[in-house]
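Asks: Structures for review follow.
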Structure P
Amino acid sequence: MQADTLEALVAKLDGVDPVQALATLKAFNAAVRTDVRFDPNVKDGRSAAPPQDPPKSNWANPLDAPPYEAYAVTCGVTFTFGGLAITADAQVIDVDGAPLPGLYCAGEMVGGLFYGNYPGGTGLTSGAVFGRIAGVAASA
């Protein structure tokens, strides 16, 4: 959505309380420390102090230059670094180290594959590899 004013923008948003949204936007704008110079290259301390919760500690800029835009967003877990311990046949292992009968694991739920980071596409690879292993073992 796009509008020339914040008031017009919040009025266009489905599923959003326009009164509360406008109050939140105005509170944010009022909280931005415009006395601190914006510098995107370093943690600049240009904050939006309380009542923002959580406070914005750096790179805060007031929303004061039209056109204003709003985008629908969602979040999700792309990958997990934890997960379940499994046997070589993808059978889930309990806390005592024993395989759980009939319970198999594949894909991103398999633990111990990565630490700290992972190469792109490995979630799909893990799903294909361990999915096949688990399927063969479960059907046996």
Structure Q
Amino acid sequence: MYESHPTFIQPENENIKIWRYLDFTKLVSLIENRRLYFTRTDKFDDPFEGSWPKLNVDARKYVPTDLPEEGQKKYLEAMNRMGDLNKNWPRYMAVNCWHANEHESAAMWKLYLKSDEGIAIQSTFNKYKKSIIDDEKVFIGKVSYID
């Protein structure tokens, strides 16, 4: 079921048009199964998908100076474990990507379709949100791409 979460930024206009670009096989799967397929983020080509910004990673190396000396070592160990945990997050996250735009996009056709055969599904953010009826929590929000 859809659940709001402060990390996942909602669009200002919930009736904004969203687009999903599918090849023929994915369309058939969608129609037959009546389900959206969520891809694990570690299966994407981009090795940085779902990763933390460099500033966050670098901040883990900083040890607060007001910690006692014995606490500093434990702090660094905890930060290293956190880094290991963060590296594994993409194995436990899955996404279903849509594109928010008033009009379909030639760039999205090229990005999501390997051939000239495919379909674009148009909906709204609000309709998409209401369509999530799974028992698991599903968070929806805009993706922020950062350098």
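Asks: Assign the value 17, calculated as relative contact order in percent (Cα under 8 Å, 6 or more apart), to the correct structure from P, Q.
Replies: Structure of origin is P.
Asks: To which of P, Q does the computed value 4, 18, 22, 18, 14, 10, 7, 5, 2, 0 (P(r) over Cα pairs in 5 Å bins from 0, in percent, for residues 38-93 alone) belong?
Replies: Answer by label: Q.
Asks: Comparing P, Q, where is mean count of other Cβ atoms within 10 Å over residues 30-37 highest?
Replies: Looking at the calculated values, the largest one is P.
Asks: With mean count of other Cβ atoms within 10 Å over residues 6-13 coming out at 16.8, pick the structure among P, Q it was computed from.
Replies: Corresponding structure: P.
Asks: Still on this structure, I have one more. Comparing P, Q, where is mean projected area of the Cα convex hull in nm² highest?
Replies: Largest value of mean projected area of the Cα convex hull in nm²: P.
Asks: Output the label of whichever structure in P, Q has the greatest value of mean count of other Cβ atoms within 10 Å over residues 14-21.
Replies: Biggest value here belongs to Q.
Each value in this text was obtained by applying a stated rule to the coordinates, not by laboratory testing. Since the model is a prediction, treat every value here as computed from it, not as a measurement. Cβ atoms are built from the backbone, for glycine too; each structure is taken alone.
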